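Undergrad: Each in structure tokens, the structures are laid out below.
Readers should treat all values here as calculations from the given coordinates under stated rules, not as data from a laboratory. Since we're looking at a predicted model, the values are computed, not measured. Cβ atoms are built from the backbone, for glycine too; each structure is taken alone.
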Structure I
Amino acid sequence: MTLQQGSLGPIEQRTLSDVVTSRVRKAIIRGELHPGLRLTEPSLASSLGVSRSPVREAITRLRSEGLIVGSATNVVWKPERSDVDEIFSLRTAYECLAAEWVIDGDRLDDQDYEYLQSQIDHLGEISEDPDSLSSISLIGADEEFHGYICRQSGHGRLNELWERNIARRRILMHCCIRSRDRSQTAKRMIEGHRFILDKFRRGDLASIQARHREVNERRAKRIKENLVASCRVNRSGVRD
């Protein structure tokens, strides 16, 4: 019996700084540590019940991901409308180029199609389990599906760029889906992933690229609307 790709992986060994980084990252993505908030090592260490050393390491990592910015202080990244346009136009470019390399190079085999289908099935399972259905799980499922295709493209530099912007994309994706019905969002993702998988099987590059442009333009528009609404709410003194 041959194991399917992705069915097993190495056991993750996590240090305290890994745990702190993950906790702070999730809090930033979810907006619990809101954009523009100044972070200090003592306050984070106190909130998490740890020493300042793992907090310092976490801040360094999150700064490298672009989630924390500022030259003299540590401030949670606050996306602007221009950031949304740039990040999602880049995502469109990455996905369209990956699709071109995959199809032109005939880089997906039966095992790859099985794995992508298993990710669609996994998303379906998430959508039916209220305990698993969260913005983080939806974003993760979407990233794995599209990220896998990018990895299979064989384009090393493309994959470097895809990974480099992933943390900020997560914040914007959360902004896109946070106010939506998550079960409906999951269904739309499943439909979209099925469409793309079918077009890959058919070698229909034009349809795949058109779909990527349509979806990313729609997401960018919604996120910019949410950012404007959030600014209005914050100016009124009420948290969104």
Structure II
Amino acid sequence: MVNSTSRPSTPIKPTIAAGINAEIDNMSEVRKFDEGQLQALKMVHAGSKNRDLLKAFRELRTRLSKKNKGKNFVCLVTSVNKGGGGSFVARNIAAAVTMDKTKTALLVDSNLYAPSADKLLHKKPVLGLTDFLDNNRLTVAHIVKPSGIPRLRVITVGNNCDGGTEKIISERMKVFVQEVKERYSDRMVIIDGPSVGEYDAESRILADLCDFVVLVVPDNAVTEVEINEAITSIGKEKIAGVVLNHVLV
């Protein structure tokens, strides 16, 4: 908060700021994926050879940040249909966020029927989102894991995806979304959700919980009617952007 008085700032605020910056710096101290691993994972990074793709994700990151006036946000990424590339886009938005060394990202895999976020971890975690939703004794800290990308944390789907709809509509899910948004002011939360066409109910519920939605449209794989149905289901006012995906994923 800006101090509107003429008094000199106390040393507390710089100390807090230094502490936050140190915490962000410490997040980079993970076993990083090398160039070959990032390429195999189809992840954009500063050294990406596909400069057009890198530019596209940076621009998308900037648009989302501006939409929320620079504050942290929770963004759902979903595709019009199964296999539309939603997870690919979600992972790379999160990666693009972390290219700004003052920001961190949290990728949450809520695509219970086609999980993929565990690819970004060096080893599979014991606990994930569904474990948190099933067990009130667990905290968010139990399920957040470091990835092979500096400043990017990941929550995988967990061990029990049965009754997915009931888990997503639960009060515990609302608590989860609120907590991950408020936990760190510098952290942008990207939720990788199931496709609208296949799991309409879950997508609508997740969209309501999030600040806004990025809708992924696979190139030459869906009709205009399907796109409009997806937009109507989510709610036009919730959509921050539509991504035409023509990348093989």
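Undergrad: Supply the structure label, taken from I, II, corresponding to helix-only ellipticity at 222 nm (-39500 (n - 2.57) for each DSSP H run of 4 or more, over all residues; to 500) with the calculated value -23500.
TA: That value comes from structure I.
Undergrad: Moving to a separate point now. Ranked on relative contact order in percent (Cα under 8 Å, 6 or more apart), which label among I, II comes first with the largest value?
TA: For this comparison of relative contact order in percent (Cα under 8 Å, 6 or more apart), the top structure is II.
Undergrad: Okay, moving on. Taking P(r) over Cα pairs in 5 Å bins from 0, in percent, for residues 42-177 alone from the coordinates of each of I, II, which one would give 2, 8, 15, 16, 17, 16, 13, 8, 4, 2, 0?
TA: I
Undergrad: Out of I, II, which structure matches 0.70 when FRET efficiency 1/(1 + (r/R0)^6) of positions 106 and 122 (r between Cβ atoms, R0 = 30 Å, to 0.05) is calculated?
TA: Source structure: I.
Undergrad: For mean count of other Cβ atoms within 10 Å over residues 74-81, which of the structures I, II scores highest?
TA: II
Undergrad: One of I, II was used to compute Cα extents along the principal axes in Å, for residues 58-113 alone, and the answer was 33, 18, 17. Which one was it?
TA: It must be structure II, since only it matches.
Undergrad: Can you rank I, II by mean count of other Cβ atoms within 10 Å over residues 90-97 and just name the one with the largest value?
TA: Of structures I, II, the maximum of mean count of other Cβ atoms within 10 Å over residues 90-97 occurs in II.
Undergrad: So, one more: Please state which of the structures I, II yields -0.47, -0.68, -0.79, -0.92 when log10 I(q)/I(0) by the Debye sum over Cα atoms at q = 0.10, 0.12, 0.13, 0.14 Å⁻¹ is computed from it.
TA: Of the options listed, only II reproduces it.
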